Structure P
């Protein structure tokens, strides 16, 4: 087992690490309880910008994983914090859902299609041709192009759905401008998360299920990286990359203390 004695704080991805299709993954609930009992600082991260932290906390609770909303960090929150640091009290045209619009409002932004400073593209299940056309024209008119995350597809029970990265590719093709991506694999998302809980890279661990977002961003942010095989990555896929996580585990169950793992009365 790798030495984790130096780790004081944890960042963990949500989908593929703690839950999958609304069901808790092995050890997820116990691991969150273990961190709480130890008083360890942690944040649950997600590139999904659709939901607010309160929404996500409720969804996790229904699956048996109890995470307070203040310990959930989304690409929408990271985007709002980044924009507020770049241009305080700015103006943005937004294509996205409540998770993104709420975060921007709380950061002091005005949402408008009249002379915005930024066009911000996030996740949504109702992309419209009219909204995308408006975004294209505003970018050509001088608005800066920002996106919450580069994921080209998202999961659904019926199969993959086009996500933020796919919509941004369409806009980039039409405008000739690439967006600035705030979410993973931009290590900025991790740095902003660590600043929220007062963590330092030398003593922070990152748990994820994707080599191309979680692991590479964790490495670039200087974190101890752990890849779990309960999500998208497989051993065969890991071999394709020129970088490696510090550890590869079957699930977060392997991070449990022996007494927590052996407790038959505790839920996963």
Structure Q
């Protein structure tokens, strides 16, 4: 069954180019790639046009009014033409078997959850400059990449199929039917660092959807970049999440069905 690969982006086009190069090297090429851009900037077309002859790319964007990742994700869900959807961030390069791993295990009633390997700064700069050939085990060991064990690929069935794993928004797969039942991503979360994945994971389990742990199967390499301090944002979003848990429903109020609404921060 064909899949749609949804890539969220915010103005980092050089890294997006490397991500798309890794998509071209997949053992199974996604039938549809949706570039979901949380901003409007026509210069992204230069990067997309490099791959338009090889990949079936659809580009969607929205006005940059703050952190609206969940909104652009919901737009991508509605635009997707396939039932199996894989979500990644535009700073995560993919192992060649990444798409195949997710496609195998996504089904109604199950979402897939992979991990990521956080590359060190030097390796990340080399990948941006030299391309994907800069990824090799020796370089990762010497340059002290974190969680290098997450880059080990094991063929066959997932080794921890039934072990529940924390969902990462940069490496997950969903059946479209389940996302529609959940009303997609909760657009009340408008601060980075928390909410996009934690919230939908909680609501999915509440609905009875189970997770498939794709550690050592759906491998991705997260390129290093500077991160601003987010502790206050995370704390605020976590408090919102705890309040939503008290309500105890899986169909979020501000999701797919509310894309036409404007929120105070917009």
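Just so you know, all these numbers are worked out from the coordinates, no wet-lab data involved. Small disclaimer: the values here were computed from a predicted structure and weren't measured. Cβ atoms are built from the backbone, for glycine too; each structure is taken alone.
At-a-glance table
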item	result
Structure from which 17.2 was derived, Kirkwood radius over Cα pairs in Å, for residues 44-179 alone, options P, Q	Q
Answer label among P, Q for the case where distance in nm of label points 7 Å out along Cα→Cβ at positions 4 and 148, calculated from the coordinates, equals 2.9	P
Origin of the derived value 28 (percent of Cα pairs over 30 Å apart; candidates P, Q)	P
Among P, Q, structure where FRET efficiency 1/(1 + (r/R0)^6) of positions 28 and 196 (r between Cβ atoms, R0 = 25 Å, to 0.05) as derived comes to 0.70	P
Origin of the derived value 21.4 (mean count of other Cβ atoms within 10 Å over residues 172-179; candidates P, Q)	Q
Distance in nm of label points 7 Å out along Cα→Cβ at positions 68 and 220 from the coordinates reads 3.2; which among P, Q	P
Which of P, Q yields 3.5 [distance in nm of label points 7 Å out along Cα→Cβ at positions 204 and 236, calculated]	P
